[in-house]
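Okay, got some structures for you below.
Quick note: the coordinates plus some simple rules give every number you see, no bench work behind them. Bear in mind the structure is a predicted one, so any value in this text is a computation, not a measurement.
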Structure I
Amino acid sequence: MIRTDDLVKSFGNVRALDGLSLHVEKGAVYGLTGVNGSGKTTLIKHLTGVMLPDSGSCTIDGMPVADNIIVKERMAYVPDELYFFGNYTLSGMRRFYKGLYPTWSDERYRQMAADFGLPENSRINRFSKGMQKQAQFLLSLSARPDVLILDEPIDGLDPIMRRKVWGWMLKDVADRQMTVLVSSHNLRELEGICDSVGIIDKGKLLFEGKLDDLKGKAAGLSLEELFFYEMGGEQA
């Protein structure tokens with residue numbers, strides 16, 4: 001479903017992605033983790049078509065991502081730093097997204113809006129960070145994408161809202177085989193929702209596979225400890 005092959009991206013003398021090859025199966029929830037500066041955000045910008053690689057390829061269902069409207073109509077993205085048009089309300093953003101996504105569902109929008117309890121006629125730029133993150137999930141999941149890409153998605157969300165967000169997302173994974181790639185530093189949160197994981201460092205993929213396979217390398221360790229184990233570090 002999501003695939004990169006020998007992806008290379010350099011910024012001056014710094015190689016942010018160094019021959020990175022990643023594979024995410026359809027209907028999987030794939031957790032991407034790594035320390036700051038490891039290349040996670042650069043990879044996500046390639047997966048969403050924001051950046052072009054120096055070499056290598058990035059595809060979804062065998063189709064290149066960059067400048068591909070067909071792929072973009074099937075993808076939703078929740079970034080770490082959110083942006084909404086200055087004067088738009090949630091209702092206004094609903095109309096905007098509905099015009100972008102052929103798969104938009106007003107029924108899903110109404111269900112999630114009722115569950116989240118967000119004010120639909122207030123300007124989103126006046127929402128708290130947590131409310132803005134809820135709004136972005138509401139809009140993204142109402143678009144009914146085939147692929148959902150998340151960058152540090154739970155920042156600003158309280159525990160109750162986290163459970164609600166994950167619940168809606170996992171419902172689409174189960175019902176529609178939506179494919180999810182989630183990048184996060186919250187390794188324990190990934191442990192609860194991901195069935196596959198990739199560990200990235202210095203633009204290279206150190207490990208990719210089922211979460212149970214990674215756990216099997218060091219029985220009894222948490223996912224956070226396993227990350228350091230795979231990186232060759234030591235725990236106190």
Structure II
Amino acid sequence: MSTSTLYKLSGVAKKYRQSGKEVNALRGVDLTIAAGEHISVQGPTGGGKSTLLQMLGALDVPTSGTIEFNGGSLSAMSSAALTRLRGSMIGFVFQNYNLIPTMTAQENVEVALAATGVAAADRRERAVEMLNKVGLGDRLNHLPAELSGGQQQRVAIARALVKNPAVLLADEPTGNLDEETRDEIMDLLEAQAAENDVTLIVVTHDSKVAARAKRHLNIKDGVVREV
């Protein structure tokens with residue numbers, strides 16, 4: 001496993017206004033994350049978990065402080081460069097799957113490669129290969145409505161991993177699943193991350209999911225602590 005630094009956050013703060021009040025979503029976060037780590041993030045609702053994930057996913061920028069990703073400063077990048085970075089280096093998995101309902105499982109995975117310049121034939125081949133890896137080789141032409149929750153999450157995982165990202169950011173990936181399916185999905189996420197040396201960062205309210213990580217962070221009132 002690689003031990004190179006993937007993320008370095010220095011003094012990261014995020015403020016915004018809500019209902020006329022200033023909210024400190026993140027307060028002076030200093031954090032280093034190595035390539036290949038498996039990290040869980042827990043904390044109360046409204047404590048800053050989603051804001052931290054948005055920062056790590058290059059979806060938002062800090063009010064102050066710096067974020068380095070793979071040796072480059074995110075704050076120095078243009079919007080177009082950040083879009084390219086998200087499209088090629090960062091995979092996202094969400095609680096609600098976020099699949100396109102009118103597309104088949106294969107098409108939902110292919111769409112992740114649409115903006116990367118991969119030829120159509122290669123997109124199809126890689127999508128089929130990844131869906132086979134997540135155990136859905138016999139569901140390629142099924143629409144999301146024809147799949148169970150666990151199967152939809154497998155499609156979402158395949159979509160996130162098909163572009164060979166450096167990091168996988170999972171926001172409550174098992175929140176809509178029963179315990180047995182939860183464990184299957186986490187087994188799958190961890191196996192695929194380990195196989196591809198992908199940094200896996202999981203935001204979760206589920207202590208059993210959090211306990212599976214090698215490193216544990218807690219965020220409350222915008223302050224991140226190791227636990």
Structure III
Amino acid sequence: MLASAPMSERTRAGKVIDLLGEAMPDARIELDFRTDLELLVAVILSAQARDVRVNQATPALFAAFPDASAYAAASPEDLWPHVRTLGLFRNKAKAIVAAARVLVEAHGGQVPRTREALEALPGVGRKTAGVVLVHLGAGHAFPVDTHVGRLARRLGFSKATDPDRVEEDLSALLPPERWGKAHQLLVWHGRRVCHAAKPACAGCVVEKLCRKVGVAATARSGAARPSSRPRASRRRARP
């Protein structure tokens with residue numbers, strides 16, 4: 001009897017995302033927002049900051065600055081009282097004000113819905129633009145943050161460390177319509193199960209499909225089983 005052919009990487013990637021989707025059907029962005037602008041601001045603030053901390057800071061910020069014109073008329077220092085609990089808050093406040101001025105001057109105060117226009121905004125890089133694009137439902141992207149990059153290498157889908165190269169590798173494995181959901185599933189899996197130092201391999205739903213690159217043998221077999229249900233998101237529904 002002939003041995004079965006090895007699973008292609010595209011097939012393996014599809015099965016990984018299918019299994020993660022079954023395990024985490026509620027996976028979605030965990031930043032709270034109601035409008036396109038609030039999403040953009042929250043994503044800028046989330047760099048090197050936990051989503052829960054961002055969600056604690058944004059209600060007062062959003063109330064004080066309800067639209068792009070309000071941010072554009074402010075100085076970065078005006079934002080500091082609302083965001084000083086977040087890392088790099090001075091740079092983030094400066095970027096938000098600068099981006100808002102471009103929104104007012106070039107986009108009628110509205111968040112653009114193309115990747116090129118988003119990436120042209122001050123403080124908005126490729127990852128931030130991709131996250132905004134996906135969650136606006138304005139296009140396909142496979143944003144690569146710390147979690148996605150780590151899991152891509154651990155699963156054996158990419159050897160790259162540069163986020164742009166990782167995005168290229170992952171995008172080649174799945175059809176564009178699956179990129180956004182796959183991004184979010186990998187983020188959730190990285191936060192809840194596949195931790196950087198101690199991945200919970202023993203209870204991982206994709207353990208048999210994972211290459212476990214860089215994972216110590218003890219972590220592969222001895223990690224505690226994660227909770228069967230992920231914690232609920234606190235994201236507010238958009239109107």
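Ranked by percent of Cα pairs over 19 Å apart, for residues 56-119 alone, which of I, II, III sits at the highest value? Ranking I, II, III on percent of Cα pairs over 19 Å apart, for residues 56-119 alone, first place is I.
Of the structures labelled I, II, III, which one yields 14.2 when mean projected area of the Cα convex hull in nm² is computed from its coordinates? Clearly, the read-out refers to III.
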